[in-house]
Each structure stands twice: as C-alpha cells, then as structure tokens.
1. From 1, 2, which structure was helix-only ellipticity at 222 nm (-39500 (n - 2.57) for each DSSP H run of 4 or more, over all residues; to 500) = -12500 calculated on?
2. Given structures 1, 2, which gives the highest value for relative contact order in percent (Cα under 8 Å, 6 or more apart)?
3. So if we calculate mean count of other Cβ atoms within 10 Å over residues 60-67 for every structure here (1, 2), which label has the highest result?
4. 1, 2: which one has log10 I(q)/I(0) by the Debye sum over Cα atoms at q = 0.16, 0.20, 0.24 Å⁻¹, as calculated, at -0.68, -1.08, -1.52?
5. With mean count of other Cβ atoms within 10 Å over residues 44-51 coming out at 19.0, pick the structure among 1, 2 it was computed from.
6. By the measure Rg/Rh (Cα atoms, Kirkwood Rh), for residues 12-67 alone, tell me the structure among 1, 2 with the highest figure.
Structure 1
Amino acid sequence: MNIAIMACRKLVSKCSGSGCFKAYNNSEKAFEIYKDKSCELSSFFYCSGCNETITHDEDWSHKINQLKNNNVEIIHLAYCIKVECKHYEKHEDMLSKEGFKIVHGSH
C-alpha cells in the first residue's frame, strides 16, 4: 500500500517535513493505523496553494497523475493544513473525488 502526505504550501519556507516523517517512521500519531501493515510513504507534497502562495505554473492535474501512477491509495492531510487553510474540506473533497482515501493528520 502506498501513501502520501499533503502539507500546507504557506509553510514551505518553515517546515522541513521532519515531524511527519518521524511520526511515519515510528508508526505514531495518525500513522499508527499502519503499525501492522506493510506500506510505503511514496510522496510528500504541498497543496496547490492559496492566494498568497499560488504559482503561475501550478499543474495540479500533473500532481494527481503522478500520485496515481505511483499507486498512492491514501493521502494524509497534514495537521498544518487544518490549522492554516480555510479550504481544508475543499482539498479533502477534491482528492476524494480523484479516488484517494483521506486520513486526517500526520503528527
């Protein structure tokens, strides 16, 4: 089973992702559900951005295709998105419609 973590683009200059990876590697917090399962963390990526962070060359459909081509089934919406984003449900709905199972949180 392949999983991915989506983090908030607003924090790209502050967050190293190490908290998410530590929780995954230790099967802690939101990753406890994989404790007795074989799964691979296949992707760590950022949302498509909001008004403050959107880029001109953003290609969301390309990201989705990359995830699907790498057999990602589950996407963890990192806690930072819940804290920073007023469009949390929009992200969840969009990714669910693309066929991904969504898990809330990471560390």
Structure 2
Amino acid sequence: MNPEPTWHHQIHAEGDRRTVMLSGEIDMSGAPRLQELLHAAVASANIVEVDVAAVTFIDSSAISALIIARNTAAATGRRLSLVNPSPRVHRTLDVTGVLHALM
C-alpha cells in the first residue's frame, strides 16, 4: 500500500517556460517523484521555475533532486531555478550551501 503523498504540485506552461508549483513536505519518500517531475519539466521547456513558496519542509534527498535537475538543465543549455522560497526552505538551502546555486 502506498502512503498518502505529503506534497503536491501544479505545472503552469507559458510558451517555453514551465512553472512548477510545489506545496507540502518533500522528503526521501517523495524525492524520486520530484526528480521525475523536474526531469519532465526540463525536457519540455528551456526555462523552468520551481516555486517553493508553499513548501513547509525539504530534506537532503529533495535538495539532491533539485540539484540534479538544475545540473541536467544546465548541461542541455536550459535553466532551472527556485523562486519564492518559504522561510524554512530558504534557511535550509542557505545552511546547506546550495541556495545561490538554485536561485
């Protein structure tokens, strides 16, 4: 039995830009799904913004998924960046040293 997801997403497409809006708690149980979602977004647009305003928790596995997606985008001449980090997410990314790489 699969547990209820602890996070949700919406994708807004406008031309060659995708905005991936995330909400909830993203941890190791949701990181593989996040990585798939971001991979698909990067494959479908040159500019991907990941809006994390409604994310209340993020762990190292979710951060890893974001970094992998950012690196994949950069390797293919595309761009992935975070926008609107909630205070908790901002602090977590800052403490781990990846805030500026993702923004």
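No value in this document is a laboratory result; all are computed from the given coordinates. None of the values given here were measured: they were computed from a predicted structure. Cβ atoms are built from the backbone, for glycine too; each structure is taken alone.
1. 2
2. Checked 1, 2; max of relative contact order in percent (Cα under 8 Å, 6 or more apart) sits with 1.
3. Working: 1: 14.0; 2: 18.6.
Across 1, 2, mean count of other Cβ atoms within 10 Å over residues 60-67 peaks for 2.
4. Of the options listed, only 1 reproduces it.
5. 2
6. Across 1, 2, Rg/Rh (Cα atoms, Kirkwood Rh), for residues 12-67 alone peaks for 1.
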